[in-house]
Structure P
Amino acid sequence: MTETHRRLFFAAMFALVFYLVGASFVESFVTYRTWRFVGADSFPAYYAELAPRIIRVMVLPGVVEILLTVALLWLRPRCIPRWTVAAVLALNIVGFVTTAIGQTRVQAVLVDEGISAMAIDRLVRIDYVTQAASIARAGLYLWMMGLVLREPARKEDI
């Protein structure tokens, strides 16, 4: 793979990461906080409609990002240190685990036992870990993009 292809691959990853960070912000700071206003009787049907959409729009692209991040360990542009990609991968895993273990359990309680302010507050608290990992991941990607943009492509790489 040429350096130009590595840079294009990284640019695609950069776009995917910021798509996912934006989507997770909407989920965290809009959707979760408005669940209090969904009636207890309506919530199970609402959630049944929402969950498959979240899987298509956020979970599957998130899994793709994790897989592509593993590939980025070897296919990164020359100027990006391997440790930054490893750190991104670790942050991905933190976000994935907190979502898979913490958030989905609380969401299951909300569906099974009904909507409660206490459960939503717990969901939001758990989500702070996920969002911290997302923000750190985005920061690393911005820093890596800065490295890519500062290093001009060599003539033999084009």
Structure Q
Amino acid sequence: MVPDEIVIVDYSRRYGLELVKMWRESFEQAVRVIDPHPLTQQLRYLEIQVAAVNHVRVALDKSSKVIAFMATTPDTISQLYVHVNHQNRGVGSMLVNIAKKHSCGRLHLFTFAANENAQRFYERHGFNIVARGFEEAWQLDDIEYEWSEEKPTI
């Protein structure tokens, strides 16, 4: 259960650096890879590549600290990261449910094969593997997942 103190807000630049630091720590823990990019480069990536083409939501704790973020379109989850100290507390589930609610009835996402926690998380939330591949930039195996809204049969 997510505590009442968690607030979901739309991304604004004031959260940028704190978000990128949280994102990096979560990523590095999940895939056991050290990100060699400067934080300023990742912040530019967030602004130009992620926020420009996705709806980015930020989860804040009661002290307004960034504890998670998610970047989505109506048919994709392109990023979803939860601070390492806030995982397994329902924050990710809250975000996935928001993505489902605002989806077109189908969502696609990719996660790295090394991130076994993410695989279990997405599978618990009804996502199914549709493909396996290789992500060139990180030189890591990845997995494509899909979720479809159940339509009532007549």
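Bear in mind these aren't lab numbers, they're just calculated from the coordinates by the rules spelled out. Being a predicted model, the structure only gives us computed values, none of them experimental. Cβ atoms are built from the backbone, for glycine too; each structure is taken alone.
Here are some notes:
- Looking at distance in nm of label points 7 Å out along Cα→Cβ at positions 27 and 115 for structures P, Q, the greatest value goes to P.
- Source structure of the calculated read-out (helix-only ellipticity at 222 nm (-39500 (n - 2.57) for each DSSP H run of 4 or more, over all residues; to 500), -24000) within P, Q: P.
- Label whose coordinates, when relative contact order in percent (Cα under 8 Å, 6 or more apart) is calculated, return 40 (choices P, Q): P
- Value 2.7, calculated as distance in nm of label points 7 Å out along Cα→Cβ at positions 35 and 139, assigned to which of P, Q: P
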